[in-house]
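The structures come next, written out as structure tokens.
None of the figures in this text is laboratory data; all of them are computed from the coordinates on show. Quick caveat: nothing in here was measured; it's all calculated off a predicted structure.
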Structure 1
Amino acid sequence: MKPHERFAPDDPREWLNRARSNLSKAANRGPGVYLEDLCFDAQQAAEKAVKAVLLAHRIDFPYVHDMGLLLTLLQDHGETVPEAIRQAERLNPYATTARYPAIAEPVSEPEYANALGIAETVVRWAETRV
């Protein structure tokens, strides 16, 4: 597979590239990989995709993992955020607690499939906004 063209760090296309990279990692299960780690990449894909849309609208954003806050910023600046995209808020725990042993329960197969589906939806939506 050919790597994506690189863009400047403040270019929304580069943020989408990084979102796609995280999405690819989240979808490619390998031996010995924890579902929690794949869900972290799913969360990162959604987060970077939303930040790409924020950049495209020239909206300053904090470097946080709070999808609700990021989506509210978009909405406050006139972007319609569909309910399917609001589901990204459910990914918040994967950015923090799911990354460390014993802080959260192991992720189940259905939880992983749901997280991946949400991330895919958010990335595809962001691609239509950038």
Structure 2
Amino acid sequence: MIYKINGPLIPEDISALRKAVGWNGMDQELRNPSMTSYYHIAVYEGTEMIGFVDSVSNGVTDAYIQDLIVHPDYQRKGIGTELMNRMISYMKEKNIYMVSVLFEENLKSFYERFGFYTMLSGQLETYANR
């Protein structure tokens, strides 16, 4: 496995990975040139993207970790944990004050291992899956 940091991304690779875990592929959004990332890590097995984590940030006070994804065929092998450890290490290195992540209830124990705690939050999706 190869971990690539802030490398060029192929939108179709991310979309395929999103769809593999049952998420919206976000095909159109991923091709939008306005889509930017603060820091991302992609994991490849050969030429296939099998894992990905992305973040957005103002670079000083806050960062949001989004899209932690591991292909179902590679889950429970430590890839998600490695991606989170690398992401959190980077945020600490950059002295980002607060790091947030949204997750489903069944993933609570996974994120608590990294020091995340639950806060009241809300989310609004402005359009249905495409």
Structure 3
Amino acid sequence: MRVDKFLWCVRYHKTRNQASIACKKGQVKINDVVIKPSREVYIGDIITVRKNQINYKIKVNDTPPNRVGAKLVDIYRVDLTPKSEFEAQELLKYSKDYYRKKGTGRPTKKDRRSLESYTDEEE
């Protein structure tokens, strides 16, 4: 089975076209080798998929005949993604809350004072 079709079947991408584009961009690797969307997937292969700034690691157990339901996905793959990947995503979420939105203008006096109080506490 093609790797783009496999990623679509086990619900890592909504459409097969999205899976194909991810392969072309180099976001999908099989056994640490960047591949094309037409590369065949075999039992025992380890696929690394970069999606939403997380590197998912998947071990192929079997190839599904076609797209499967969410409850049946674990029959065809084993998720080897380390928990540290998800923790890094949580930290990134918190760091984004601090920054000002684009177009809100210069910082106000209140913003400056809160920044100064924050930096003074660390010293």
Handout entry: semi-axes √(5λ) of the Cα gyration tensor in Å, for residues 73-112 alone from the coordinates reads 28, 12, 5; which among 1, 2, 3
Key = 1
Problem - Structures 1, 2, 3, by Kirkwood radius over Cα pairs in Å: label with the highest value - result: 3
Exercise for the section: Consider the structures 1, 2, 3: one of them gives -18500 for helix-only ellipticity at 222 nm (-39500 (n - 2.57) for each DSSP H run of 4 or more, over all residues; to 500) as calculated from the coordinates. Say which. Expected result: 1
